[in-house]
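Novice: Please go over the structures that come below.
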Structure 1
Amino acid sequence: MKLDEKIIAAVGASLMASGYEPVAVRVVGGARPVVGIDIERLDGAPVSMDDCVRANNLVSVILDVENFINGSYNLEVGSPGERRPLTKISDFERFCGRDVTLELYVKTNGRRKFSGKLTRVAQNSHDAVVYLKEECDTGPELEVPYKNIKRASVKRVF
């Protein structure tokens, strides 16, 4: 299991019990790494500074006990912002109808990067497929297996 997955597994239930959902975790840096955790409120309200402080205090204790990172680290808890990452099937379902960007592991139609309107998500017991209608494209929807999505995020709207 990768470090970000270990961190989500360790702090996820406690954050959920406190009214927050972990959206994304990233660990960057060397000697004194930065652990960044993006959260959303379960009630849908905007994330406030007080929310970040509460979640930071909770996560800090768990990370210190679990000792995933040797030595010192900086912890940053915040909102995912305007370019919210889509990390779970439920994220894709929630943001249907919105403009998104996708980066794939394996090329589709000769490309790895796409942007357009997320039109729907279909899933069965084994896998899921995300459908994207590319900008300025009059052809059919692009059909992308969920397992082929390396990175995805909601596109910033101006």
Structure 2
Amino acid sequence: MPDTYPPKLQLFVNRVFLERLEEDNNPELALSRGRQRAIDGWRRQGKTEEWINERIKSMDCNNSYRKILSDHEVSGNGFAICANNINCGLLGTTGKKYKEVNGYPLDANLKDCMDEPLLAAERLAELLSGKKIEKNNVLGNIPCAKVSHSVAKEIVDTVKRITN
């Protein structure tokens, strides 16, 4: 690096570069470091350990859900459409509108704007949507999005019925 950069920045860049080289040799290291960086970031934001645990479960469930969608011919913006349909079913509105109404930055990750019960509900919606898509062999962007919305809506209706 040119000497015009502050020494602290040069050390940081060198450390990151060395970490990436290590991760090229040991990809599992990259996964654990990335997860740990996320956890550290959420702690700095003041998130509770319970919230962090729920968020990590949510990430794992979302990866499984996306794999199922991919296996069922969802492609391109179909992943976003399916996710938005779950959000609309659970929140009653789009993620963007939810963030606007609740005062979150529009560029924030929607899941980082959810509380623990809502994260759990979204995880359940993804899990059950995936199961229904697999069981009924639903194929394509729009059919999978419709299943995702209907499952999320059923979860909301069930929760309302139980809690009212």
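What follows is calculated from the coordinates using simple rules that are stated; it is not laboratory data. Everything quoted here is computed from the prediction, not taken from an experiment. Cβ atoms are built from the backbone, for glycine too; each structure is taken alone.
Novice: Could you tell me which structure in 1, 2 was used to calculate FRET efficiency 1/(1 + (r/R0)^6) of positions 70 and 142 (r between Cβ atoms, R0 = 25 Å, to 0.05) as 0.95?
Specialist: Answer by label: 2.
Novice: When distance in nm of label points 7 Å out along Cα→Cβ at positions 6 and 30 is computed for each of 1, 2, which one produces 3.0?
Specialist: Label of the originating structure: 2.
Novice: Then there is this: Just checking, which of 1, 2 has the largest value of FRET efficiency 1/(1 + (r/R0)^6) of positions 62 and 110 (r between Cβ atoms, R0 = 35 Å, to 0.05)?
Specialist: 2
Novice: When helix-only ellipticity at 222 nm (-39500 (n - 2.57) for each DSSP H run of 4 or more, over all residues; to 500) is calculated, the result is -26000; to which of the structures 1, 2 does this value belong?
Specialist: Structure of origin is 2.
Novice: If you don't mind, another one. Thinking of 1, 2, which structure, once distance in nm of label points 7 Å out along Cα→Cβ at positions 102 and 134 is computed, gives back 2.9?
Specialist: The correct label is 2.
Novice: Also, I was wondering about something else. Out of 1, 2, which has the highest value for Rg/Rh (Cα atoms, Kirkwood Rh)?
Specialist: Between 1, 2, the highest calculated value is found for 2.
Novice: Identify which of structures 1, 2 gives the largest calculated value of relative contact order in percent (Cα under 8 Å, 6 or more apart).
Specialist: When relative contact order in percent (Cα under 8 Å, 6 or more apart) is computed for each of 1, 2, structure 2 gives the biggest number.
Novice: Quick check on the output: 0.10 is FRET efficiency 1/(1 + (r/R0)^6) of positions 14 and 150 (r between Cβ atoms, R0 = 35 Å, to 0.05), derived from one of 1, 2. Which one produced it?
Specialist: Attributed to the structure labelled 2.
Novice: Let me ask something else about it. Quick one: distance in nm of label points 7 Å out along Cα→Cβ at positions 38 and 78 came out at 2.4 when computed from one of 1, 2, so which one is it?
Specialist: 2
Novice: Among 1, 2, considering only percent of Cα pairs over 15 Å apart, for residues 22-85 alone, which has the greatest calculated value?
Specialist: Across 1, 2, percent of Cα pairs over 15 Å apart, for residues 22-85 alone peaks for 2.
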